[in-house]
1. Quick check on the output: -0.82, -1.14 is log10 I(q)/I(0) by the Debye sum over Cα atoms at q = 0.21, 0.28 Å⁻¹, for residues 35-90 alone, derived from one of P, Q. Which one produced it?
2. Out of P, Q, which has the highest value for distance in nm of label points 7 Å out along Cα→Cβ at positions 59 and 75?
3. Check the numbers for mean projected area of the Cα convex hull in nm² across P, Q and tell me which is largest.
4. Tell me which of P, Q gives -19500 when you compute helix-only ellipticity at 222 nm (-39500 (n - 2.57) for each DSSP H run of 4 or more, over all residues; to 500).
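What follows draws every value from the coordinates through simple rules; no lab data is involved. Not measured: the values here are computed from a predicted model. Cβ atoms are built from the backbone, for glycine too; each structure is taken alone.
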Structure P
Amino acid sequence: MGSANHPVRNVLNEIFDSCSINAEQVKYLEDFVRQDWVIDKNEAEQLLRVNHALNQNDESCPEWSAFFVTSISRLIIFDMNSPGEIDADEGDWMASMLDKYSIGNKSEKQLMLEIQKLASSIKGKLSDQIQPN
């Protein structure tokens, strides 16, 4: 998310240093991600890193959960290659990100529920991690 001296780096560093997030920081990240209306895997990984750093502190900022869930699901479910479903590449990527950054907090649980609800099919290694409804 941005080059080393990009202002969004300052916001990310504040979040990582404090292990907390507030609505103003979420708005800043949201504005950055939505500049081109596309979230890519690098941006999504940063969001997963933020969520990991927050641990259980995600519950103090509902704006974070909403932004996190929408952003990640937009990348893996509502992409142009396989709209409405998670193909094998997306499922493998998401599973590897969860292996690396999973924290089991409320935001992550909401993401998993949203994926189950919205994806018409889930392929790749993520299908092994998603529990049936």
Structure Q
Amino acid sequence: MADPRLEALLRALPAGQRMWLRAGGRSLWPLVLDGDQLQVERGDEAGLQRGDLALVVNPAGQLVAHLVERTAPLVTVSSVGVVDPPSKEVLGRVVAVRRGALRLTLPRGAHLVLRQVPAVSRALKRVPGLRALVRHLRDR
């Protein structure tokens, strides 16, 4: 999601409007895969809840979609619970993920499940041998 033209288009959207962006990276695996499409609803930090997937501008100026671990102050994390440095700006909330013909809508209630992902990931990492298996599956 590094294309400055797409970022400019997203910034120009009025609050509540939506736009599809291509995801890059593996920090939200298995929720979001490299190349998935993310539908982002334009909004700000006030519209986020714990467990949402927030689209933020990180300190390096990159667009990053990560899980909201906490609001006030905003804390975002990867799917395994790695805490991000404080974001510079919130651009919106991911409301749907498209992978090929599959489309998954993330209703507001989804945060109740999504907010558990980092804690479950941290617990599973402690199971002997599971970490290597997960890396193998992720890197395929």
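1. Matching structure: P.
2. P
3. Q
4. The read-out comes from structure P.
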